[in-house]
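Scrolling down, you'll hit the structures one after another.
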Structure I
Amino acid sequence: MDKTDTRGLEVVPMMPSSSEMLFILALFVLFFGIDRLPKLARSLGMAKGEFQKGIGDSHNATEADLERGGKTETAELTEKAESAGVEIEGKTVDEVKDDLSEE
């Protein structure tokens, strides 16, 4: 299905062509010098890696929540403590975990 504007002209996504990309690269080299190009590429690669790592961490946390029935770890721990008769008021998560492991 072709997308058209109000005049009936085909709408094409605005992606730069290879000649435009070369022009942008030439301008970068002209303004900043060739020695900054590897640094920029390395920085972009590291940023992409950190972004992918963050997405993976978020995905893993979401999967863990779904495996617990949509509950957070704290909500599940609270439910377990209440069913075991452990008092949770004023305690940290680690203290509640310790109390549950003692029983």
Structure II
Amino acid sequence: MVKIRLTRLGKRKRPFYRVVVIEANKRRDGRYIESIGFYDPINDQNLSKLDTEKALAWLLKGAQPTDTVRDILSKHGVMESFDREKRKREASSHPSPETPEQK
């Protein structure tokens, strides 16, 4: 399973995180598949930068975000876009029941 989670950088008592796509069984700071942004919790505004297109693409491929990353994605509007895309794909894959089938 692929996860979107945080990898710790920075120094002691001054954490800085990178938002990465990584296999679920890898170590926290292990080799990752792709880096899609960063998160700085110490900064006054909880500074974060994210490549929303890459994040959305990974979510649509089935990557599972951790709780903290889900909050970061929500702040950037990615989870909203993901819900819209997911509903759109489900609607296109299942025809509506009110359409009569022709023989």
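Only the coordinates and a few stated rules stand behind these numbers; no lab work does. Only a predicted model underlies this, so the values are computations on that prediction, with no experimental measurement involved. Cβ atoms are built from the backbone, for glycine too; each structure is taken alone.
For distance in nm of label points 7 Å out along Cα→Cβ at positions 25 and 41, the calculated result is 2.8, so let me know which of I, II that is.
II
Given structures I, II, which gives the highest value for relative contact order in percent (Cα under 8 Å, 6 or more apart)?
Max of relative contact order in percent (Cα under 8 Å, 6 or more apart): II.
Output the label of whichever structure in I, II has the greatest value of distance in nm of label points 7 Å out along Cα→Cβ at positions 17 and 49.
Looking at the calculated values, the largest one is I.
If distance in nm of label points 7 Å out along Cα→Cβ at positions 33 and 57 is calculated from each of I, II, which structure is the one that comes out at 1.2?
II
A value of -22500 was computed for helix-only ellipticity at 222 nm (-39500 (n - 2.57) for each DSSP H run of 4 or more, over all residues; to 500); which of I, II is the source structure?
For helix-only ellipticity at 222 nm (-39500 (n - 2.57) for each DSSP H run of 4 or more, over all residues; to 500), the value -22500 is produced by structure I.
Out of I, II, choose the structure whose coordinates give log10 I(q)/I(0) by the Debye sum over Cα atoms at q = 0.12 Å⁻¹ equal to -0.47 when calculated.
The structure behind it is II.
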